[in-house]
Each structure stands twice: as structure tokens, then as C-alpha cells.
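Please treat every number below as a calculation from the coordinates, not as lab data. Predicted model only: the values in this text are computed from it and were never measured.
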Structure 1
Amino acid sequence: MTNQTRKHKNPKDVSVGNYIFLIIVCIISVFPLFWMFVASTNKSVDVVSGTLIPGTYIAENYKKLIAGTNLWTAMWNSFKYSVTLTFFCLVVCSLAGYGFEVYHNKAKDRLFSVILLAMMVPFAATMIPLYQMCSEMGLLNTTAGFILPTISTPFMIMLFRQNSRSFPHDIIEASRIDGLGELQIFLSMYIPTQKSTFAAAMTITFMNAWNSYLWPKVIMLKNDSITMPMLIAGLKSGYVTDYGVLMLAVLFCTLPTVLIFFVLQKQFAQGITGSVK
């Protein structure tokens, strides 16, 4: 019976089935992006009716979007906040993860466990104290107020610590013998070997910062400090929603994160799988 079942199994049939499944999943995944693009080129009435054919109304939607919102101000603010947060988060979390692994002892392991417990605390529980601190320090409507609450996250520290385990400690000892300082070892030895980890951390941090809505909504009180998620939320808050204009704004908001992910997707996968190992 076993031999008969083995004869009936064809590797080509298995591969064809896998390809069919992957094609279906790919279509399901890409369809929201396709519909978003189609909706941005049509009138609101056509979007509501569920049309799937690209229209010729994108120029009119762009004019309405520019006339009714501060689109490029919001794009610049989101880009500025996201890039700044990503840079400082990579610096702080990479140093912390490297330090926890290379110089670890029992006390640091207990401290790391406490840091991981912080992942269980929802951001809404700390939002009011953070707002009061930023208000007293004069950080409202500033880039510093945006980045400080998330400049160091337990997940990013854990990601760098897990990937630091693959960094050979023999290199550290040999570098110390050659006279390199600890910071020189980190910059010239550790960072070049952890490019995929930095790429994964950069992708995650930038996407989270770009899509952040709750904290910027609380701390950014001026119109010239608005971000793209806040702009999109404002388009939905009126009595009548122009879905063509709304989808065009969503398209503008989506493009930067999509481009960054596609450029760094290989390094992103390597960095994530390295942390799992």
C-alpha cells in the first residue's frame, strides 16, 4: 500500500499546487494596494460603487488634496520625525543590545528581564505621564518630544542582543590585543558584520514611526506639526468624505514605507531570521 501511494505522488503536482497557492496568496496581498491606486484615480461616487478600473480623475483629486490640506508639510514632518527617530533608535538599541550580550552578567540578565517585562505595558497606560513630562520640559510640537518615548524599545534591544550572539567573541579579544578601544571595536568590527540586523531594525522602526498616530496626535498641537496619519484622519472626520481624495492621501502615505521595505526586504529577512536563531 505504501509503495502504491509513493507511485501516485508526483513532485511536479506538488510544486504546481504550491505555485497555485502562492499565486492566490499574492493576489490577496496585492489587491488592497491595487484597489487603493484605482480608488485614487476615480471620483468618490465611483469608489463607493466598487469600480476596479483606473480612472482619469487623479489630477482633480490631487488639486483637492492640495487645496484642502497641508500635504507636503505633513509629508516633510513625517519624514523628518521618522528618520530622526530611526537614527537615534538604532544608535541606542544597538549599543544596548551589544552591551547586554558582550558584557553580560547575572545583574544585567535580571535587568534585561525587567526590560522585556516593559513590553507588556500598553502605551496608553504611559501616555498621560509622558505628555505631562514633555509639557513641563517644553517639548510639545517638537521633534524631541516625538522621538523620546520610543527612542529605545525592548523589542529592538532584544533584536540586537539576539543577533549579537552570532558575533564571535574571539574577534573582540583579538581587537583588544591589537589596541582597539571598545567603541572602535563596536564601530569597525561589530557594525559591518550586523548589516542585516541594522536593516531589519531600520525598516521596523521607520515604518512604526511613519505610521504612528496616537502619540503625534497628543503631542503635536499645531497645524504645521501635522503628520501623514493625522492628515488622513482629518480627511475622514468631515460630514462628507471624498474617498478619491482620501485614497490619494493614503497612497502618498504608503509609498515611502513600501519603497523602503522592497529595497531592504532581503536584509530584513536575514536580520529577522538571525534573531530567531
Structure 2
Amino acid sequence: MLTKAQEKAPKAGGIRAISRAAEVLRALRDDGGLSLGEIARRIGLPRSTVQRLVNALIDEGLVVASSAEGGLRLGPEIQSLAAASRIAVADLIRPVLEELSQNTGETVDLAVLRDDHMLFIDQVVGTHRLRAVSAVGEVFPMTTTANGKAALALLDDEAADAIATRELEGRGAGKKAVRQLRAEIDRVREAGFALDLDEHTEGISAVGAAFHTPTGLIYAISIPVPSQRFSSRRDALAEDLLDALASVRTMLSTHARTRMRIR
């Protein structure tokens, strides 16, 4: 018979291996084309350990070689999982979006971070006669939108800075604008929500908050409002949004645990 410590050891080891494999995948998500040595240095594991993890991930189609020199990138199976997750998340949290829209009377948007922009994937239209409406499939920038800034706040400093700098410099903004955005992202991390005050579209302001899915994708919920109505309602909208975000996180966590038990 096994002791309690022996019974727990395989489980603990398995969890540790999953955690380390996730670190490898995150490293390749942030910077594809890394070598084994570069991955090892980035996540602080021995090269031999990384080699075993990468071999297992290659067998599952989660990682592939990106060049003859041995660079690695995320594999096609990751894209399939991500696509399935995007559909599942939108369907799963739709009731929360509907409730948020009903409580506020405002339009509620759902977007997902795709490379260096936000992709609009769902919307519940508000009941006010004067309201903000966008088209599903529309692409939003990161630095002038509430959902984009909220998503940036969930990235590490290096990744957020790279995306923001490219976008701002592409619009001809200088280093001062980059520094100002960095400071704003810090405030977003502290408050839990981001603001767009007539930045993306004149006459429309918004509050947005972002969240990670169990698979590591970043989504953002935002409430766009005509600016003439937004200023007096900003605090209440932010509070309602954060309550909705808490519900989404609980829902996703419960859903993930249920799927694990089924498997």
C-alpha cells in the first residue's frame, strides 16, 4: 500500500509538469521563434527539462519548429483550441452581458485580444434611444479604446509596451505619449478598469475591463456611451462592470472545473 505522501506525489508532479508546459507556451506566445536555450533562460528551467517539455508539446501539435535552425513557435492545435474557446466564452458569458446591459440600459461589447488589436465578437444593444453600436467583426486599436487599454493592463510590461509603442508611433505620436500611456496602464491595473474619453470616436466614451480565460486568452467587456451621458454615470457604470467581471470569472472557473471532472 502507498503512503499518503506517495499517493500525492504523482499528482503533484503532474501538476508541476502542466505548469511548466504552460510556461513554455506563454513564452512562445509572447515571442515565437525561440530556441530551446532561449526558452530555458526565459522561464528559468534547465535546458534538458525544457527539451522534454517541448518534445511532449510537439507530439500533441501544440508546438512546432519554425525554422531549420531550431526555432520554435505555437502549433496548429493551439489555434484550434483558441477558436473553440472564443466561441465557448462568448456563448457562456452572454447572460452576464445581457444582464449588464439591462441593468445599465447601455450597449455592452465583448472583444478578444488578437495579436496587436481587439476583435469585436459580441454585443448587447442598449435600450436608450441615443446609444453606441458597432459591428461584430470590427477591429479596435489598443491605445485609444477602453477595451484595448484594459487588455494591455493584463499583459506584462514588455509585451504591453511593444504593442502600445508600435501603435502610437504608427500614428506619429512621440515618446511623451508612450510615457503617458504607461502611466495610464498602471492606473488601470490598480483600478481594474480603463476609460476611453472621446479618444477612439468623438462623442463616445467608454469604460472597459478585461479578463483571462483558463486557456490564457484575453477578453474585454466594455460599455460605450454617448459622452454627454457618460460623465455623470461613469462611476456607477464602472461599478456595474466590475460586478459583471466578477461574475464572468466565477462562471469561467466553474465551467473549467466541470470540464475537468467530465474528462
Structure 3
Amino acid sequence: MKREQVLMEALPYIQKFHGKTIVIKLGGHAMVDLRILEMAIRDAVLLRYVGMKVVLVHGGGPEITKKMKAMGKEPKFVAGLRITDRETLEIAQMVLVGKINDGIVSLIARCGARGIGLSGNDGNLLIARKMEVQQVKNGEEMQEVDLGFVGEIEQVDPAVLHTLLEKDYIPVVAPIAIDREGNSLNINADTAAGEIAIALQAYKLVNLTDVDGVMDSDRKEVFRKLTAAELDRLIDDGTVSGGMIPKIAGSLRAVKNGVAYAHILNGNREHNLLLELFTDAGVGTMISS
């Protein structure tokens, strides 16, 4: 498309989204590749400057594992689930809050906007409880696993986010929560993004990940648009399975609880965020209620 055609196609979307809240979950290679991360931040800043209220939520599992090994602590997983003892939690906080979060805020500043780094502890943004013992399949047997200092979100208080958004900041949230006794807990970033989107009654929740979207059973075509009911059926019949289910769980819950649209798209490709939001065809999967 010619540049002027791209701009004209984007215009009605820019008008429609002006003043709306969008929650963007940064994940996948963006958390380990600075070039990809900076590309995503530039797009997010552009959204801010065309009038959207942008909240970023990030993960950082690979970085946590890397830091643990550098400190001589071997990560422990059971059936793909990380065991988080107290020392691991301290390392996770160091990486998520002290390194990744701060780095994203710096990138936002470099792109000409104002970011504020937060964890779920700040302003009681994310209240959680310790996750109950999980029944997981380990090999051929079912096993009970205590994941340690891992939390499930009980409550989101978005007051601090509303304050920052009204002052034209871009809040950047690290997935650390606090329980009712004041203890920190590590939480799933996809879940955190979905719950924050619900609490803000965001217009859109976008999950930037390493997959192109929700795919058909042959893994050849991406579903461009799905309703929550259609996505439920794809999960029930096995079209969507395995590691894809956790990726979409937060998005599915969000659209069932007041978020107008959720998007799943590949954040590794240049400007996919803008192409998904501002073009008719899109590049990922858009989920609606």
C-alpha cells in the first residue's frame, strides 16, 4: 500500500480509539531481545500520542532463569511449572522490578514519552493469595506440587493506574503482587494483564507473544476474528491445546468480563501492533465477546 493509503485506512481507527484504554502484555522474545523490545515500545508510545491510554504489563521468565544460573542457583521446574522458594522470589523481584521494568521505563523516555514503573505491591494494585497445591502430571503419574511463593490474584485496585493515565504517563507493571499479610508473590504476567484490563474496563487487551495468533488444527491459517464462544469451542475440540491455552486464558476471561476486544499477535515482527490495530485486515487474532 502507498503511504497515504495506509494513513487513510488508519484514520477511522485512530478516531475510534482516541481516549480509550489499552493494556499491552509484553512477552516472548521481547523480554530477551532489546531490539524487539524497543520496537514494541516505540509502537506503544505512538499509541499514546494518537490519544490512547496505554498500560504495559511485562513478564521475564527467561531473564529470571538466566540470573539464577549466574548466581549459582539452579532453577527447579515440575511439569513445566517453576518452583519459587524465597531466594527465587528475591531474584525474580530483582530481575522483574529492578532490571526489566526499569529498562522499559528508560526506553519509553528515549522514545519521547513518560513511563512510571510499578509492581503489584505499589498502591495495593494487585492483591493475591498463595496458590494452592497443584495436581500436575509428571511423567505417567499425578503429583501434588507446592509452587512456593506463587500467587493467584484476588483483587485489583486500579486507582494508581487511573491517576497516572490521567497525568499522561505510561504505567509499566511488573508481575509481583502482595498478599493481605504484606508478603510478595510472583504471579503469571498473562493473568495479571487480563485482570488489570478488566479492572480498568479497558477497550483492548493485546498480548504480544511469539506466535502469530490462534491457528487452525493444521497450524497453517490464523483465525483473524473469533468470539469468546467460538474460542471456547476450539479449546473443547482440541484445535487450541497445550501451551496455547495459558496464552489465551487471560484474553478469554477479559472479553467475558467487560473488555471489548483482546488481540493475540506476534510481537517479533516490526510494527505488528500498529498493523493489527490500524488496518482492516490485521495481522493476529482479535477476540470479542
Worksheet, complete the sentence: If you rank structures 1, 2, 3 by relative contact order in percent (Cα under 8 Å, 6 or more apart), the highest one is 1
Worksheet entry | volume of the Cα convex hull per residue in Å³ - highest-scoring structure of 1, 2, 3 | 1
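State the single structure among 1, 2, 3 that was used to calculate helix-only ellipticity at 222 nm (-39500 (n - 2.57) for each DSSP H run of 4 or more, over all residues; to 500), giving -23500. Walk me through the numbers on the way to the answer.
Working: 1: -23500; 2: -20000; 3: -11000.
Label of the source structure: 1.
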